[in-house]
Structure P
Amino acid sequence: MPQVAESTIPRNGAEEQIKNHTISILVENKFGAFTRIAGLFAAKGYNIDSLTVGPTEEEDVSRMTIVTRGDDQVIEQIIKQLNKLIDTIKVVDLTFESFVERELVLVKVQSTPETRSEIMQIAEIFRAKVVDISPKTLTLEATGSQQKVDAIIKMLKPFVIKEMARTGRVAIRREFQGEV
């Protein structure tokens, strides 16, 4: 089962579990669909921690992967509201299911002839690729879970990160549920 980040927040004398949730939404690939979904989150005061959108195997359908957090009641409300939107085809909270997730990060790191080999060793450990090089910088591409992306960023910070672009999470449900 996937790990779920949790915290407790006291409300009305009781503690409610606040969890990160990964929600997969299939939407009709129509003008304004993205705006309506983002607007729903804004109007209700829900925070989006990560949002990715891209085409699916069907050209008229897009998949949105949204990472948000809230207690069970808030997430249930979000899912109900998403299902009411006209362009929504299917909404699935992947949080308690087995799923595959990935993020992509491009990190431009300051480098010198003295630090370049150490940065490249870190890249090798994380199976990152060097995608650009200059006399003063190295740009790395890394993919993996959120934890892996966070870890490589942490390892590269001492070298001075000049610029960074991160995609956010993409996720899809696992089909195979047995032991490997």
Structure Q
Amino acid sequence: MLSPSTNLPLQFLNLWLTLLLIWLIANGTLATDTVLVGVLVTAAIALAFAAFARVYSVIRWSPRVIYNYLLYLGVFLHELVKANLNVMGYVFSRHIDIHPGIVEIKTHLQSPIGRLALANSITLTPGTLVVDMQGDSLFIHWINVTETDPVAATQVIAGRFEKYLKVIYG
């Protein structure tokens, strides 16, 4: 097996495909000029950063991984909207009844990039913030703690992301 530092074509391809997918989703159109600009811009960025993108070489692209990646994006967007509406409800409420605190969750993800993706997914959804990672534990500041048991808190906070990230990153 090639080491990540010598497998630059794979690193370029993984980064380029990821950036191109983000470009297409962000633009929301498949117009020829938008796609061509996206191909060129994302290729330039991927080429510039391929040497620094060793983390992308852990993704083993396959139809199953791509399918789970798309499912993950859908779940993430759903949870992002839901969390924003939830926090908006707290902001506009006459009486805020929240119980903030830090809870520990346990992850089953083995790869560092998978754990990083999980931590970022949790942090990007309003109401939760990863404050520390130690081994398989993530410590989350939660705006309204509803579960203190690590197993139950893991299911509530990370369960929706983890099953897809496990397929994508192993």
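Tell me which of P, Q gives 13.2 when you compute mean count of other Cβ atoms within 10 Å over residues 62-69.
Q
If distance in nm of label points 7 Å out along Cα→Cβ at positions 46 and 94 is computed to be 1.6, which of P, Q is the source?
So the calculation was done on P.
A value of -19500 was computed for helix-only ellipticity at 222 nm (-39500 (n - 2.57) for each DSSP H run of 4 or more, over all residues; to 500); which of P, Q is the source structure?
The structure behind it is Q.
Out of P, Q, which one gives 13.9 for mean count of other Cβ atoms within 10 Å over residues 30-37 as computed from the coordinates?
The correct label is P.
Every number in this text was worked out from the coordinates using simple rules, so none of it is lab data. All of these numbers come straight from a predicted model, not from anything done at the bench. Cβ atoms are built from the backbone, for glycine too; each structure is taken alone.
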